[in-house]
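Asks: What follows is a set of structures for review.
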Structure I
Amino acid sequence: MENQESKDQPKPTITVSILVEAPLSTVWDYWTQPKHIQGWNFASPDWHCPKASNELQEGGHFSYTMASKNGPEQFDFSGRYTAVVPLKSIAYTMDDDRNATVTFTELEAGIEVIETFEAENQNTLELQEMGWQSILKHFKAYVESQATAV
């Protein structure tokens, strides 16, 4: 009975955010298109995202492979979309049953991307926050470098 009670307790949530200096349509496209996801979806420079698939619609599946550049380590980050509001928000459930939301808000200085997710129980909250924030930093750098190169 004790295990059931702990399962029913809400998971802690973590929120990370970043301001991206690019048009909303560009930020949305770079967040959702597999060819762009592969360019930014990793937490550190010694990792990369060699494969990404994305069926961006409610009930649609996504899967992003994150892999070490210099070793055999890799894993898939995947799940199903529970809600998609184009240019505004995305909600999804990861394959391990954790929920997450991403919102895109137009501000004067750019697009604020806010990601809130339920924490897992294998890594500390601080480590998870650092990892997801690092991915957002890579996203910002990728979008801004690509947008100015066009």
Structure II
Amino acid sequence: MPYTSAFPPFAVTVDMVVLADAGRQVLLVRRGGPPYEGSLALPGGFVEIDESLDAAARRELAEETGVDISKVPIAQVGAYGEPDRDPRGRTVSIAYVALLDQVVEATAGDDAAAAGWHRVEELDEARLAFDHARILADAMHR
């Protein structure tokens, strides 16, 4: 008999807050497709069925920005699961933070149209995709 559940399925994603320059700069991507096409966002994406959350966070960062943080410690910022946080459907995201000593070169890849560093104090947080302004704020308070 096939497995059934009374609970609807949902997606799990990861988001990476990568800070450099003593936390004054954050690495963001410009989304290349919907939803929020053209908006700035934290690098991240869907967790594959056979990978850990930490591995997914590192993979998504590398795919979208070319930045390899395999030797850099990461820490969970929190879990974000408001029912309407993603217009594609019910999605729960686990956010991570990584601190770099200095800004490193970033190159857009995968579904990112651009990747680059932004001064945190100059960001218009209202223009960040999804709930990424909240995630960034939580990471900064951490």
Structure III
Amino acid sequence: MTECISIGQLLGGNEVLLVLPESPLQWVDVIRHGISSASLVSLSSTLHISQAELAAVLGISYRTLARRKREAMLNSEESAKVIRLARIIERAENVFDSLDKAIDWLKNRNASLSGLTPLSLVDTDVGAESVLDTLGRIEHGVFA
């Protein structure tokens, strides 16, 4: 079994994050202080999507993300959305044991998600929970 990519790595690692949290609660402090907008480049590269597509996935306007890139930091709400997406990517990779398979799954329509793509749902807490629930069912062999 290969080692899965971590949330910190998805966001750009030590080059982007000042501190790589080791526990979920440590991410709370990172979110509250905001993360570097360079994390957006890392995520869009990992997902093989444009910055405009990433903005749509996050539910943040493209103009806002462009402004944040100039400011070099995301606010706490935007940081929470970025970290939520990274958590979902990490979870999908754990379930499928492959980053490529995880990304493919995230980008394709899914019957258990009413025919929507998992990526189209991660902009809200409820949508993200639905994606995580679906991943849990897949992991345990329950596909319906």
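Asks: Upon calculation of helix-only ellipticity at 222 nm (-39500 (n - 2.57) for each DSSP H run of 4 or more, over all residues; to 500) from the atomic coordinates, which of the structures I, II, III produces -18000?
Replies: Going through each structure in turn, the value belongs to III.
Asks: When distance in nm of label points 7 Å out along Cα→Cβ at positions 34 and 58 is compared over structures I, II, III, which one is greatest?
Replies: Comparing I, II, III by distance in nm of label points 7 Å out along Cα→Cβ at positions 34 and 58, the maximum is at II.
Asks: Relative contact order in percent (Cα under 8 Å, 6 or more apart) computed as 34: which structure among I, II, III? Don't skip to the end; give the middle numbers.
Replies: Numbers: I: 29; II: 34; III: 23.
Traced to structure II.
The numbers here are math on the coordinates, done by the rules we state, and not lab data. These figures come from a predicted structure and were not determined experimentally. Cβ atoms are built from the backbone, for glycine too; each structure is taken alone.
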